[in-house]
Structure 1
Amino acid sequence: MTRCLHGSLAVPLFLLAAAFSASAAASDHQVSVGGSNDAFSPSTLTINAGDTVTFSEVSGSHNVVSDTAGLFRCANGCDGDGKGGNGNVAGNNWSVTIPFPTAGSFGYYCEAHGAPGVGMHGTIRVNAVAFGITPGITGLWYNPSQSGHGFDVQVLGNGSIVAIWYVFDNAGNTLWLFGQGSYSGGTATLDVYTSTGGLFPPAFNPTTVKNNKYKWGTFTLSFSDCNTGTASWVPLVPGYTSGSMAITRLSGVGGLACP
């Protein structure tokens, strides 16, 4: 089978980045080429952005050419793929896999038996995929223009999410804000708390720590894809103001695919 393909973040001081591994979940769809009717089957196919389509010739001599000039032209290979093949009309039961990374409608035809929109012609309809939060969002997030503070986001398997904002208070002291809540689609809403009363080990005494009693406010974390999002906050504590900022993934957890 021939595969046809088209088409420094400064590490902040507040954390050491973990290894990041992300891979997109995609599906492959099959279209047969030729047959007794010299046709594509199915002639109309609906897929999601990021999926691939494998065209497999079953009889005759054909190729697969995009209605949009230069997008793809394939048979025993694809024009310009650098692997020695090309999209000339050919037999020999060839097979080729073409990715469709963007939404839209993509017509194609066989040069021997059709033309754009007529004859041996087919259409791939590619749906945009709405992004939803998954465990693959887990990792460190920050705004590169404000390196020095940021979020540790943990997406749990029961539909809940935890986020810790390592930031500073109005006097310049370190401030950890602990948020926990739920998510739907690409947005998470979290109640945010602070804790007081702890001392540095070995003087630490858990009985003196007062947490989950002092609600600081709320977080809203919205993600447009696996690597970009927006953090907004609404404080209840006097002296702090509401706001928002863009956030970018700094690191993730190896083995957790996103989306």
Structure 2
Amino acid sequence: MIAELHIVTKLRDGITHLGKTYCTPPFKLADVREDKRDPTLQLMLMSSSPGILDGDEYHVKIEVDENCALDLQTQSYQRIFNMKGSAVQQFEVVMQPHSVFSYIPHPSVPHEASSFTTRNKIHLADDCKLIWGEVLTCGRKLNGEVFLFNKYHSITEVFLNGKLIIKENLLMQPGQSNLNAMGQMEGYTHQASLICIGYQTLKEIINSYLTNEQHIAYGVTEGPKCAIIVRILGQKSEQLHHCLKYIAAMVNVKTEPYAV
């Protein structure tokens, strides 16, 4: 199945609204903002499909207009079913000056023999704020499917005014490498990553919070343009997803759009 989703935001009276949207099955979109006076638009991305299937090809494009703030959420875990071939996703975000975008989807669960590649490109203009998260599980752990998928490849590139400032290349092929080796998962089964750009003095706050979390290993790295990259290893997807959401709340994802 080839599916498309295109979202464009617009600012009206200081409040971000859905300016234009286009989607094909299985995608669905809902405005879940409880207070319509909230300047941040909160959208729930849903799917009528049980998960990503063999041969699926997803194309997602998000355009956040100047001074707009968008919090994109997901409804449930992203299951990646067993395949004879593979599935791919293209995810592009274009942010205009003084815009805010947050996206922390539910964890991905690659089933046995699945093969999935996602390419994420995020284009920032001046004075943008970005929160971008990802949680990857080992598979259906309770079913005994621990690292039985064929391939999971996630490439994330962040550009500022056309210049590449961050690139993450996560490639996991359990059949071709020892994921428990030094520098790999080292006995952990789940991993999470979070990119924060445009926020100040985050490292100490994040370190203080994660130090008190049990049964995880983590690292916090500073990058260019006030960027922070957080990596966490753990044993439970719910815990890692909660960590990312909590950090996002701490750094104030719902920052009001810049004054026009």
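Computed from the coordinates by the stated procedures, all read-outs in this text should not be read as laboratory data. Because the structure is a prediction, the values reported are computed rather than measured. Cβ atoms are built from the backbone, for glycine too; each structure is taken alone.
For FRET efficiency 1/(1 + (r/R0)^6) of positions 76 and 124 (r between Cβ atoms, R0 = 35 Å, to 0.05), the calculated result is 0.75, so let me know which of 1, 2 that is.
Of the options listed, only 2 reproduces it.
Suppose helix-only ellipticity at 222 nm (-39500 (n - 2.57) for each DSSP H run of 4 or more, over all residues; to 500) works out to 0; of 1, 2, which structure was it derived from?
1
Thinking only about distance in nm of label points 7 Å out along Cα→Cβ at positions 132 and 148, which of 1, 2 has the largest value?
1
If we compute volume of the Cα convex hull per residue in Å³ for structures 1, 2, which one ends up with the highest value?
Sorting by volume of the Cα convex hull per residue in Å³ in descending order puts 1 first.
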